[in-house]
Structure I
């Protein structure tokens, strides 16, 4: 029996949520809905622009895969995480919050460094435009890989954004996969963003050869397979990974796990912030399959929690996740989902 359900490997990022109006967003000159990496000075300039006045900056410890581990933990799962933070106020906030969440991080604080931050700019259409300063998280390397944490986990969950650091992050991924294979830990990978398989295809493809489960959304599936539709992409992924979950927003999710395939519909809702929808899905799905639930039911529960997280501001579910999971299961039984 392993100690952890999931050990995440990813960028430790403090999410900073900023809600602004369309005219304020247009003045920034950003392309709506994008994620761009910025340096520390640019990030400080952006934050200083909205630090005063009527704008509230909400801080939440996260990062893509970290958000998934948090989601699984909120549902009652046992989580671990491998990532780096600095000894600034953001890093200390991060370490303390993960301790409160009972997610084992080891000793992630690196003296004299700046913690990674992601400013999630939320506009009235519920779209999120992100500017990320990786800080010390971009220094995540093979020397940070904790063999014991991976060995004691049922799943190693690798964040796609880490592939964007060829000099350090890709070495961390290779070492983590090697350790996982050694100890019989299953490997899951999330694309994180469409540009990852497009820009870092060789390293990403190498990792997929060892991957047991891939999470991707519709645009990411097209980038991986070169197909024109999600239906074609889902079919093509059979030859690439043994198990796959392809999420397609309001069109639901295509699931293939342990030889069984299903399409699980989404829940209708009024989105306020799309931040973290995919992270929530992956965390809830991994919780489900590590706690004895059929993959289609796990996906249904994951979709339900997604509908709740995008109906609020922020990637971390503010309501009782366990109660919402039960609601999803009750509704699933009533509609006999699973075929």
Structure II
């Protein structure tokens, strides 16, 4: 669907953008992919990987700046919204800045995409938006609601908005695997809680979920990928078998387990072969056959969380993933 189309990625120099761009160039041969972000050094570094590909363009800008978004969206067909203030402690200590980017930025992008005639927008969300306990999660829940409601605002313009939600991205910058690998030689790994579990998803799986959302969406759906879980004590043991584990306690705003679908969402959630889909509660869209398609309604009270998951990543699977991806872990 992206062949000969123009795609813009907000926050495109992050982990997702660095994976989405080469995968999408290879599979779809788009006319152009525009990286929209505010860090010129990250753009400079990323551009080196695409020096001989004039399909990749770079545009300095901030989602807080509505006028800049309008300029960047000229002749753009599709948008992936990956820009966010997402480090949990950073958001807790800088709440105004988090709100400006994650909520005001979402509003700016929705308005700009509608006015510029963008065909479709997929926004990246997080497990922390489900039953949020920290500011980052709360702002992403608000952002999700804004993108869902954006389908009502678009009216005759026809812009479609949907959301994809997933958990811990394996090997991404700032995530636990590269952190443990960087300090394992010290012989001690900090564990927040021995009971802690996390979902495990690769960047490639995240990209494929976004592709699916663009192909499937009518507008307002939240897509949740089915992915395995792992206990953090097991992950630490695989990364550093000889290291001791020091329990340091849960950090401010941190959850013991990740959750991507709450019991309150269950009434509007449908299950498919490789994912779930939370349908919008507004405008009667949750009962729309075009949105439900061949989905099966999940049981009442259903919760999709990392501790009650039916699929678990084994030590061997994690070790194999680390060996395959060792060179790029923590670099994007």
Item to check | Structures I, II, by mean count of other Cβ atoms within 10 Å over residues 68-75: label with the highest value | outcome: I
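Mean count of other Cβ atoms within 10 Å over residues 92-99 was computed and gave 14.6; which structure, I, II, did it come from?
Numbers: I: 17.9; II: 14.6.
Going label by label, the one that fits is II.
Out of I, II, choose the structure whose coordinates give P(r) over Cα pairs in 5 Å bins from 0, in percent, for residues 188-267 alone equal to 3, 12, 17, 17, 17, 13, 10, 7, 3, 1, 0 when calculated. All intermediate terms of the calculation are to be shown ahead of the outcome.
Numbers: I: 3, 17, 29, 29, 15, 6, 1, 0; II: 3, 12, 17, 17, 17, 13, 10, 7, 3, 1, 0.
Computing P(r) over Cα pairs in 5 Å bins from 0, in percent, for residues 188-267 alone on every structure in I, II gives 3, 12, 17, 17, 17, 13, 10, 7, 3, 1, 0 only for II.
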Checklist entry - From which structure (I, II) was mean count of other Cβ atoms within 10 Å over residues 28-35 calculated, if the value obtained is 19.0? => result II
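Read the figures in this text as sums done on the coordinates, not as results from a lab. It should be emphasised that the depicted structure is a prediction, and the values quoted were computed from it without experimental measurement. Cβ atoms are built from the backbone, for glycine too; each structure is taken alone.
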